[in-house]
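Multiple structures are listed underneath, in structure tokens.
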Structure P
């Protein structure tokens, strides 16, 4: 059974920033590839929400690596899954993965 996926406002903003960065620096092909990979992982999350590891067990936050540079942060709720944030190390490689503290 698949579960509904909700893109939080933070996730949408993170995606918009990533899309702009990828388009300006790498072009449409890379942007489309990353977008397709994000949708593919989101689909996997909706089918098997607990497939990916916990980033923070207290907050029940999980993460799924999309590419070497891009990670989806998500939370499983009772009737839906919320994509909380999209972390991309290309824009700030020294930034820590959010929600792991």
Structure Q
């Protein structure tokens, strides 16, 4: 979002040459004139997909790839393993942890 605002993408311009804050919520609200439930993982992903693929930004595949932070499969797998460990460990500390979360973290 920051780079789109920094490059002054015309679809993001508000009145008088100003631009929305670089956060996903502000950009979404500007583009679609509505809000979404921010900080809910699924809703965040749906909103980001809509911003990138279904908005007046009309971003090319090349732009999306070149401005994305792509990581290797190996790094992604290591990150996932770390997150699983964090979830399992934090779950063990809480009494109200469900068995479903425990199965995911194992």
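Just checking, which of P, Q has the largest value of distance in nm of label points 7 Å out along Cα→Cβ at positions 6 and 78?
Q
Computing relative contact order in percent (Cα under 8 Å, 6 or more apart) gives 32 for which of P, Q?
Answer by label: P.
The value -13000 for helix-only ellipticity at 222 nm (-39500 (n - 2.57) for each DSSP H run of 4 or more, over all residues; to 500) was derived from one model only; which of P, Q is it?
Among P, Q, the structure yielding -13000 for helix-only ellipticity at 222 nm (-39500 (n - 2.57) for each DSSP H run of 4 or more, over all residues; to 500) is P.
When FRET efficiency 1/(1 + (r/R0)^6) of positions 38 and 62 (r between Cβ atoms, R0 = 35 Å, to 0.05) is compared over structures P, Q, which one is greatest?
Once FRET efficiency 1/(1 + (r/R0)^6) of positions 38 and 62 (r between Cβ atoms, R0 = 35 Å, to 0.05) is worked out for each structure, P has the highest.
If mean count of other Cβ atoms within 10 Å over residues 14-21 comes out at 10.2 when worked out from the coordinates, which of P, Q was used?
Computed on structure Q.
For which of P, Q does Kirkwood radius over Cα pairs in Å, calculated from the coordinates, equal 16.6?
It must be structure Q, since only it matches.
Every number here is computed from the coordinates shown, using simple stated rules; none is lab data. In this text the structure is predicted, and so the values were computed from the model without any measurement. Cβ atoms are built from the backbone, for glycine too; each structure is taken alone.
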